[in-house]
1. Supply the structure label, taken from I, II, III, corresponding to FRET efficiency 1/(1 + (r/R0)^6) of positions 40 and 120 (r between Cβ atoms, R0 = 30 Å, to 0.05) with the calculated value 0.80.
2. Where is Kirkwood radius over Cα pairs in Å largest, in which of I, II, III?
3. If we compute mean count of other Cβ atoms within 10 Å over residues 8-15 for structures I, II, III, which one ends up with the highest value?
4. Of the structures I, II, III, report the one carrying the highest value of distance in nm of label points 7 Å out along Cα→Cβ at positions 88 and 112.
5. Taking -8000 as the value of helix-only ellipticity at 222 nm (-39500 (n - 2.57) for each DSSP H run of 4 or more, over all residues; to 500) derived from one of the structures shown (I, II, III), identify that structure.
6. For distance in nm of label points 7 Å out along Cα→Cβ at positions 32 and 104, find whichever of I, II, III sits highest and give me its label.
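Values quoted throughout were computed directly from the atomic coordinates according to the rules given, and no laboratory measurement underlies them. This structure is a prediction, so every number in the text was calculated from the model and none was measured. Cβ atoms are built from the backbone, for glycine too; each structure is taken alone.
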Structure I
Amino acid sequence: MLSQRGRYALKAAIYLARAAPQTCAVSAIADAENIPRKFLEVVMADLRKAGLVEAQVGKGGGYRLARDSDAIAFGEIVRVTDGPLALIACASMTAYAPCKDCPDEAACALRRVMVRVRAQVSDVLDHVTLADALADPGLTP
């Protein structure tokens, strides 16, 4: 399930995509998207560290996307805020770890299903960009 942190990050990124190329104050984003400001500040710092947004300090400061909205996929944002997309570690592409209670990973029906789930989720999140979400309102979170 998408965490509140992930939801807020996506909402903020969509807001910035809509406002591009302008720099937007955290307070403006928080007010417009109904996000607690302090929480949003932490989320934006995470997105900045990941290279998804840029910060500008001083008068007129705030945040803007670090790349064009058609070059930032939902999957990138979700991984920054919520970690790997897989529901179990043995199905993860980025944080694989074997299950301690599984004697034969190749024969594990649970793993086979969870790999399919991860692949489907990844296929959607890694191919829908912020620009796509703005172009089709039915895609926004």
Structure II
Amino acid sequence: MKRVTHISKSPEETLALGDGWGREARAGWVIGLAGELGAGKTLLTRGIARGLGFAGRVHSPTFALVNLYEGGRLPMHHFDFYRLDQPESLHRADLLHWLEAPPGLSVVEWFDRWGLDWWKNLGIPLARQVFIVPRSETEREIHYEDPGD
């Protein structure tokens, strides 16, 4: 995998980046998103949904833990681990099966919630591991690994 740094100068550019990822996404992909509150994780996810052909509203599943978006080329499960206090919460909420064998695409905000070693030990491969760093009100530094296929 090739490491890429993309500088997004506007929310529209962040949406466009996600749109491109949604157009190339394949069934079974899991994309992990990390970044502080307000970094743009949900905005990037909106772009991914748009690239999949989903035309509805995409919002953060902070309180629901997961939102399902259908009607595009692939179904998309959008997870948010922010409110979960420990990894065992995923088991109690019966969420892991959606990550282990996603029928479409899964996008996980705060995938690094318990550290990157936790995710590696989970054994679920990530199609993209994304880290978003705000540089200003509108500019974002987006680091990710490109599978290059």
Structure III
Amino acid sequence: MSTAPVLARTLNQIFNAALNALFGVFGLVLLKMFVKREALAAGLAIVLTMLLAVRGIFDGGAAYLNAAAALLIVTTIVLTIQKLGLVATIALFLVNFMTSSTLVTLDPSKWFFANSALLIAMPVAIACYGFYVSRGGEPLLGRRLLD
């Protein structure tokens, strides 16, 4: 594909990431409303989501490795929702969607190198912008370095 369809598909992933993050936050809030404890709600969310994820662990490779990877991913998502909030969860899903469905290369002789560079640059740009905004007007490397 050329760069325009890759860019269009990536921009579509922003909507998908926001939608998935909203559903995840909504589900965790509902669980917390029912069980009244945040830690129990997070544990229950991990267990319930693993019940959905377990259906895909037998597709290929070692099932225990796939189950461990699924548990790590699900736990990361639930803890991101619980500890960091909606914006961080949207960023998590966006980077996941952008990187999981593409071929990425650092070899400039490959025909899809431009698309790879674009897809590598987007999460890096998001991270740099997040770092810049999180500084809250302070110098980027702190005052002690500049003094």
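1. The read-out comes from structure II.
2. III
3. Once mean count of other Cβ atoms within 10 Å over residues 8-15 is tallied for I, II, III, the winner is I.
4. Largest value of distance in nm of label points 7 Å out along Cα→Cβ at positions 88 and 112: III.
5. II
6. I
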